[in-house]
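*Asks:* Down below are the structures I want you to see.
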Structure P
Amino acid sequence: MIVISRDEARRFLVSHLGLARREKRAGAAGIRRTLASLRCIQLDPLDAIGQNADLVVLARVRGASRGEVHRALYPGHAFEHFAKERCLLPASAFPHYRDRAVETPWWRHSERMKRLDPGLVRDVLAEVRARGPISARALEHRGSVVPIDWSGWKGTSSAAKLALEVLWTRCEVVVAGREGRDKLYDVPARALPDVAEQPAPLDFPRWALVERVSAAGLLSRASGPWWSMLAEQRTSGLADELAREGAIEIVSIEGSKRPYLAPKGFRETRPQEPDLAMRILGPLDPLLWDRALVRDVFGFDYVWEVYKPASERKWGWYVCPLYHRGGLVGRIEARIEGGMLCVDKLWREAGAAFDEGAFDAALEAHATACGARGVRRGRGARRR
């Protein structure tokens, strides 16, 4: 087992996850390269100062704007499916997902099919093939179903929409664009023509575990949401087999009892030196997947409190960490309102150097990316 220091782990993660320096290419080209490098970008629909995918991209790509991530990637460059929860994935990953979906139905497929006639599912696929790209609400009405209760989250009561979910799970249709808040669905042959019929050269668990390790940088072997759909592989012995083959490496961090999996040869590339720009991170940024790792390596205690009752929150509803020069130096609660980026609260991290000028520049840049006229700082976010 390789042993690394906390400082080495921190510098590796910052560089590996694209936060040391911005992507050399700007705009759409930079967004595509960022997705290819990160392997996946977690999706979340909440939009206080940009959705999570926007924030991941804005922290890494020059000249990007709020909402541009989907325009840059659809159609042809990406699709959506489950990796670490629901994510944007590069088009190159599609053959692996397609073949896995044929081999083993995923994600409560059987629960959905209990409510659907197979013929109805085939009819919806034929409609998407004839009319796509098409939104779920534009599909022909095909009756109702009893909604599935996902631990308190109610599913759709539309039979057509539920059939679309089944087809998406099977990779028979993919998200091919956005129209306002609606996703547009199409068949892979049109949406991903370069990869739709390509063979997948490796079996899915081996390929997916190596991808997940690269996406995390340091993947804890402890149970957690970062394992998601690969939970069975965590205890199957596959990780040890891949380590013996040299496909991944097993790592520990000085002072920590948690073992991690790291990409092959991760110590052979010198980490990039951090630039001077401060960045606003999305709550589900790849750097923040493993809260215990963030606390251990960065000394930063972060919990996303968006689903907590207001009375139980320590910080706020949608609070974003601030990254600067290799560290996490604070957090903000902000929103877009009245054409302005309104920063309601700023918490400077105790013991961390906080550059007020870099923060001002980060806010101005974010306001521009969000199409806001400027920045308004509330009493709880004033400059010292």
Structure Q
Amino acid sequence: MKEDFQVTPWEVKGRVDYDKLIKIFGTQPLNKELLNKLERISGRELHMFLRRGVFFSHRDFDKILDDIENGRGFFLYTGRGPSGPMHVGHLIPFIMTRWFQEVFNVNVYIMITDDEKFLDEEKMSLDEVRRWAYENILDIIAVGFDPDKTFIFLDTEYIRNMYPLAIKIAKKINLNLVRSVFGFSGDTNIGLTFYPALQIVPTMFEKKRCLIPAAIDQDPYWRIQRDLAEGFGYYKAAAIHSKFLPPLTGFEGKMSTSRPETAIFLQDDPKTVRRKIMRYAFSGGQPTIELHRKLGGNPDIDVSFQWLYMLFEPDDKRIKEIEEDYRSGRLLTGELKEILIERLNDFLEQHRQRREEAKELVHIFKYEGKLARQMWEIIYE
């Protein structure tokens, strides 16, 4: 039976059923047993993304936990395609990655896929993609990564180090496979058909298991990696998958740079944030105040509540109070939106301050930090 939603690395359509998606993609639920084990091993309270199911699915996360317990360790890998300004939803994998780095003191590799975005975006020049790459890197650094344990690299710059291994990987992947996994057609340019081989390379940067925190739409890349890795003498990549922060306009698809009404961008000023939330944020409230007081609202379909729950209200007690007040009708839709506006603007103000400081750190993360210096000395063969 054909599903009424679609999830690929390039497109998300319809309202995603995450339980069905686990079955379709063949992943495993990130269950309570695994989370309890993580909490025990780490000695830390779980991040809100884990407590609240924002990260909901995994591949071999149980093996990552075993590797930690047995002293083998692991490393982290995630990335960003620089096709435009970053919105708040883009930060979720980076915040999760930073938490794992902080808790377990491990290396992080962040691939900036300027090549893939140039190949995929017909109207974008390479210079434009590289300009967005720099802007995106500032936003990523602002998340708070350790500069001596984090390597941020542009594919077009670091390609000489990765290319020997990339072509060995490419030789093992035939055109029928990438067509099947990614939906490539006769109109797809040959650069894109090669790109999956390149994205696999960082999973082999260390002789340890790699953990990839990413949105669920990126999972197809790791399916190919897992078929090939052991043949090259490396571990199959492990992954934990996040849900999408819903668009402001509702639960269909995901936020899009090309549709600014669906998203709050990291550089949106307070007036823009207020205007977008008040005008576009889909409500679970009733048509009138009287009905809302009587019947209450539905936080399950209310975007303002979901944004608070998934990202902007870390206090579990407070989010429960907001939910109960909204369901009972004590809290009106406009009041709920005001709570989100306040949290959002506080969050963005702090992010902008860290982003300004990041301008002095770009070269450290790319070239001069301890891990970065090591990486520029290695050719991956």
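*Asks:* Have a look at P, Q and say which one yields 1.7 for distance in nm of label points 7 Å out along Cα→Cβ at positions 212 and 260, as calculated.
*Replies:* Source structure: P.
*Asks:* Suppose mean count of other Cβ atoms within 10 Å over residues 12-19 works out to 22.2; of P, Q, which structure was it derived from?
*Replies:* Derived from the structure labelled P.
*Asks:* For structures P, Q, which has the highest computed value of mean projected area of the Cα convex hull in nm², for residues 276-371 alone?
*Replies:* The structure with the largest value is Q.
*Asks:* By the measure FRET efficiency 1/(1 + (r/R0)^6) of positions 20 and 220 (r between Cβ atoms, R0 = 25 Å, to 0.05), tell me the structure among P, Q with the highest figure.
*Replies:* Answer by largest value of FRET efficiency 1/(1 + (r/R0)^6) of positions 20 and 220 (r between Cβ atoms, R0 = 25 Å, to 0.05): Q.
*Asks:* Given that helix-only ellipticity at 222 nm (-39500 (n - 2.57) for each DSSP H run of 4 or more, over all residues; to 500), derived from a single structure, equals -14500, which label among P, Q identifies that structure?
*Replies:* For helix-only ellipticity at 222 nm (-39500 (n - 2.57) for each DSSP H run of 4 or more, over all residues; to 500), the value -14500 is produced by structure Q.
No lab work stands behind these numbers, since they all come straight from the coordinates. Nothing here was measured: the structure is a model prediction, and the numbers come from that model. Cβ atoms are built from the backbone, for glycine too; each structure is taken alone.
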